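A.B. asks: Next up, some structures in structure tokens.
Laboratory data are not the source of any read-out in this text; all were calculated from the coordinates shown. Worth saying up front: this structure is predicted, and the values here are computed from it rather than measured. Cβ atoms are built from the backbone, for glycine too; each structure is taken alone.
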Structure P
Amino acid sequence: MMEPRRIPFNAPYFTGREFDYVQEAIKNGHFSGDGPFTHRCERLLEEMLGAPRVLLTTSCTHALEMAALLLDIAPGDEVIVPAFTFVSTANAFVLRGARPVFADVRPDTLNLDERQLERLIGPRTRAIVPVHYAGIGCEMDRILELAEPRGIAVVEDNAHGLLGRYAGRPLGAYGRLATQSFHETKNFSCGEGGALVLNDPTLVERAEIMREKGTDRARFFRGAVDKYTWVDLGSSYVPSDVLAAFLYAQLEAADEIQGARHRIWDRYHAELKPWATKHGVQQPLVPADREQAYHLYYLVLPSAGARAQLIAHLHSRGVHSVFHYLPLNTSPMGQQLGGEPGGCPVAEDVADRLVRLPLFNALDSDSQARVVAAVLEFDPDPYA
């Protein structure tokens, strides 16, 4: 008897136009950075986000590094970041000499806990970096209320949240700066890629310079100067137009992509609800004033042991599931920078108990049914 086909945790999605656009980019004779498809992607993202300017970058990590450069983050500065996030959220600022101040997360949405900010903000705080975990918005009104009167910049790490909304506005439209990811695991992908969202128009010209290795090359191509030269700090943050061509096909199909993910997320949420309630398993919470981005679906098991058992059980049924971040405050580097175990108890607890289910556009109905059935078969051991 043949074993059932294994269901991966993630699989790249193709709309059908990617290779046509890549071929067009090559035929254009301009497939290095800042070509026609780069500009198409940027205009489309500006429309989606209502942003004055969006710049494509080679990764979300590089977009965060550009944010740190634009804010002139320097040694001695402090930047507040959630403990439950990917390392780039902190590392981009640490590279400029800043000290990360790790904030715990809310137990309901797993987002940065805005109720802790007043005690974490100090005289050296230069930025707060909320991460919209799973594409569900942070409490942006309160975060801005605390940051803006103090002159603290808010940089939204919106790697999960493109097309999510908070209080009617797009995620990524609240901070002075925001960053996007187009990594293979994200809703819209070109393998590796990102974007810097500039909601403050005064930062646009300098951002263009930094993205072009510290030169005023963009002004030269607009005819604003008769030659370009080195004028500021910067690096090579511009992606190939071939990657932008691939990404444009994905962004163009935003409704189709989001619709598919929405249906999968809703199916998991509805069909697993009785099982989750029975076994004390936490499902994602989407507050009423938010529209989520349908980036991922997670379950928080009653214990670390139960999480390990569920992952093993799903594996035995041909379903690949994974856990997520390890808290930055407990990491070796995090501890070198002042974090300590026990400092962010919610993040540390959730990190031990959270499991993510497969969620990608090509996950067909039969595969979804197999994932749900495999979870429903599992009976968590309360003593694990």
Structure Q
Amino acid sequence: MISVSGAYQTKFGELWDRSLEDLILEAGQGAISDARINKTKIDLVLVANMLSGRLDSQDHLGALAVQILDLDQTPALRVEAACASGGVALHQAVTAIKAGNAKTVLVIGVEKMTDKSNSQIAQALMGAASSQERQAGLTFVGLYALMARVYFEKYKASKNDLAYVAIKNHRHASRNPKAQYPFPVELETVLKSSCVASPLHLFDCSPISDGAAAVVVTSRPQLKRDVAITASQLATDSVSLSERQSLTELKATKIAGQKAYAQAGISPDNIDIAEVHDCFSIAEIMAVEDLGFCQKGEGFKKIKHGEFDHDGRLPVNLSGGLKACGHPVGATGVKQIVELVTQLRHEAVGRQIKTGKIGLAHNVGGSGATAAVHILRKL
């Protein structure tokens, strides 16, 4: 059995007094300490990151992490899959353990983004889009706005319906001291925020963030606090929206989700808590549908009616999601795992769900070209 024995998240936000190295050190040490192991037991280090080469001229993050954490000559490498880097790094850790190449792996997700201008960040992020989309002057908010417009037309949703995603996730973040925006917002606030790419307003968009998260994944004898990884799946789709069969769903999410349910031997009805990739409000609506939590075209209605609230049928994004907890790109997929582990251990002070043994994490790269889905179960 493969499990998560250690989990840690730094504060997410505009961390101008913290460097990339500072974040790696805090997250790595935090996860190792939480796992209650000697760092000499770590056989492999994986660092999930998308933008350090472009923003900090530093691509050699695996070796850098080993140096910072004083892990001697432990094998290490960087994993990049756009915004799905964290989820893919966890999948690589599981794969390495299954292959017998490691018994214990430290996975660190990290990103340092706020020191650069918004235009620099937007340009760097578009490295995950197609060349045609870049040449057309599109950004990711524009790409998701296109998906939102098609969704609106097909399912008769509106801007008001989108707003309830932000309202829910800000309410959840208000209970999370590690969140970038730990405060609730009202409907009027969301709707009156500036329009970024119609129909998406500022509060429909995840922020630019700094932060790191780390987990220790192991096949060594489990402790009572460990949380098993019962499924780890990846899927891909075309990078460009123009090549997609549908703009109201993410095919990669559907495939990865179906494979994960089959691997874990469960159905969507068995999931007690989920962290899904809400880079934009429309993304969460499509995610809860694509993962089978509700029927297609019903996601925005279920969110509005509270089914995915803290006390709802299936709590989604109790961390605050990307929208309110923050979205330091390489760290997001790992942070999702940290939140699930914390909840399944019943250690989420102030936001703990009453019951729950099975959690799902859903991490997306680009506009849906990569999707990672993991299912965790409390031992």
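A.B. asks: Comparing relative contact order in percent (Cα under 8 Å, 6 or more apart) across structures P, Q, which is largest?
C.D. replies: Top value of relative contact order in percent (Cα under 8 Å, 6 or more apart), among P, Q, belongs to structure Q.
A.B. asks: Can you rank P, Q by mean count of other Cβ atoms within 10 Å over residues 228-235 and just name the one with the largest value?
C.D. replies: Ranking P, Q on mean count of other Cβ atoms within 10 Å over residues 228-235, first place is Q.
A.B. asks: State the single structure among P, Q that was used to calculate Cα Rg over 2.2 N^0.38 Å, for residues 60-99 alone, giving 1.25.
C.D. replies: Structure of origin is Q.
A.B. asks: Of the structures labelled P, Q, one was used to calculate distance in nm of label points 7 Å out along Cα→Cβ at positions 116 and 236, giving 2.3. Name it.
C.D. replies: For distance in nm of label points 7 Å out along Cα→Cβ at positions 116 and 236, the value 2.3 is produced by structure Q.
A.B. asks: Here Rg and Dmax of the Cα atoms in Å was calculated and came to 21.4, 73; which of the structures P, Q was it taken from?
C.D. replies: P
A.B. asks: Sticking with this one: Please compute distance in nm of label points 7 Å out along Cα→Cβ at positions 36 and 308 for structures P, Q and give me the label with the greatest value.
C.D. replies: P
A.B. asks: Taking distance in nm of label points 7 Å out along Cα→Cβ at positions 4 and 252 from the coordinates of each of P, Q, which one would give 3.7?
C.D. replies: P
A.B. asks: Given 61 as the derived value for percent of Cα pairs over 20 Å apart, for residues 84-267 alone, which of the supplied structures P, Q does it correspond to?
C.D. replies: Answer by label: P.
A.B. asks: Thinking only about distance in nm of label points 7 Å out along Cα→Cβ at positions 92 and 332, which of P, Q has the largest value?
C.D. replies: For this comparison of distance in nm of label points 7 Å out along Cα→Cβ at positions 92 and 332, the top structure is P.
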